[in-house]
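So, here's a batch of structures to check.
What follows is calculated from the coordinates using simple rules that are stated; it is not laboratory data. Small disclaimer: the values here were computed from a predicted structure and weren't measured. Cβ atoms are built from the backbone, for glycine too; each structure is taken alone.
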Structure P
Amino acid sequence: MNKYILEAEAFCEKNKHRFTQPRKEVLEVITSHNTPLSAYDILKILSVEKEVKPPTVYRAIEFWLKHGFIHRVESINAYIVCDLSHRHQGTQIIICDSCGMTKEICLNDFEIKKRINTTENFKVTDWNIEIRGLCKNCA
């Protein structure tokens, strides 16, 4: 079992959430791919072995998003695993325009939030920054 699944199971147990088979399967699919997956991609992968209904996949995605185990790549409406601590604010993602490699990176979250709060008089609650370019293999 991969480390994400073990962490997720422990999180659910500690916080009295149900670690259902659909939640586990959706997280397994997302964590086993190096590129972002859409909800449709996840559904298609899970439906190879048995019929899976779209609401089941969407509910599992929403659960893992809410608890910080996955992130939504908004520009392509797809999902990636959280590579960092599940308790951080804001998401920063780099995306290779050639091969599709997508990776979560860590910018100085505190400084971004502080600057916007101070200069714009705007209370930041969440953010998603996507940076596009070419990875070292494609450059």
Structure Q
Amino acid sequence: MAEEGVDETALAIALAAGRLTRRLRVASTLSHQRLSALSVIVRTGPLRLGELAEREGSSAPGMSRIVAELEARGLVERRPDPEDGRSSLVATTAEGERMLLSSRAERADLVARLLAELPPADRAALEAAVPALTALAAASERAGRG
């Protein structure tokens, strides 16, 4: 049984995160799915399409379409897999890394502008919550692989 207040807190966090995420999506030229896939590729290095699909919780055909669009934009490239000549690895390009960094900076700028509109006490509360939110995000990523 959930601790008293946890369900209400979970709902409030989910709603606030969803609203903020929708706002942040506008700050990127890539869709959330494409940006997320690009981020995984940059963070992990070259990987097989199936592994990328698994990490992103996507089907292989769906991830293939995402990678094809990223490739068409010059953000990723397919390289031969040195361990299996029948497979290829998806790797980021310099332009892909630049795009990811630029997108993160744009989103951070938007959050900074939103934070500036809040009273100092609310900003301090959010600053204090960053470690817990980071741990929550990490737990979410671990659960997604699981």
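One of P, Q was used to compute relative contact order in percent (Cα under 8 Å, 6 or more apart), and the answer was 22. Which one was it? Kindly include the intermediate steps, with their values, before the conclusion.
Details: P: 19; Q: 22.
Derived from the structure labelled Q.
Out of P, Q, which has the highest value for mean projected area of the Cα convex hull in nm², for residues 17-56 alone?
Values: P: 3.0; Q: 3.2.
Result for mean projected area of the Cα convex hull in nm², for residues 17-56 alone over P, Q: largest is Q.
From P, Q, which structure was helix-only ellipticity at 222 nm (-39500 (n - 2.57) for each DSSP H run of 4 or more, over all residues; to 500) = -12000 calculated on?
P
When you work out FRET efficiency 1/(1 + (r/R0)^6) of positions 81 and 113 (r between Cβ atoms, R0 = 41 Å, to 0.05) for each of the structures P, Q, which one comes out largest? Before the final figure, lay out the partial values.
Numbers: P: 0.95; Q: 0.40.
Evaluating FRET efficiency 1/(1 + (r/R0)^6) of positions 81 and 113 (r between Cβ atoms, R0 = 41 Å, to 0.05) on every structure, the highest lands on P.
Can you say which of P, Q returns 37 when percent of Cα pairs over 26 Å apart is computed?
Values: P: 30; Q: 37.
Here the read-out was taken from Q.
Comparing distance in nm of label points 7 Å out along Cα→Cβ at positions 89 and 105 across structures P, Q, which is largest? Write out the running numbers ahead of the final one.
Values: P: 2.2; Q: 2.8.
Going through P, Q one by one, distance in nm of label points 7 Å out along Cα→Cβ at positions 89 and 105 is largest in Q.
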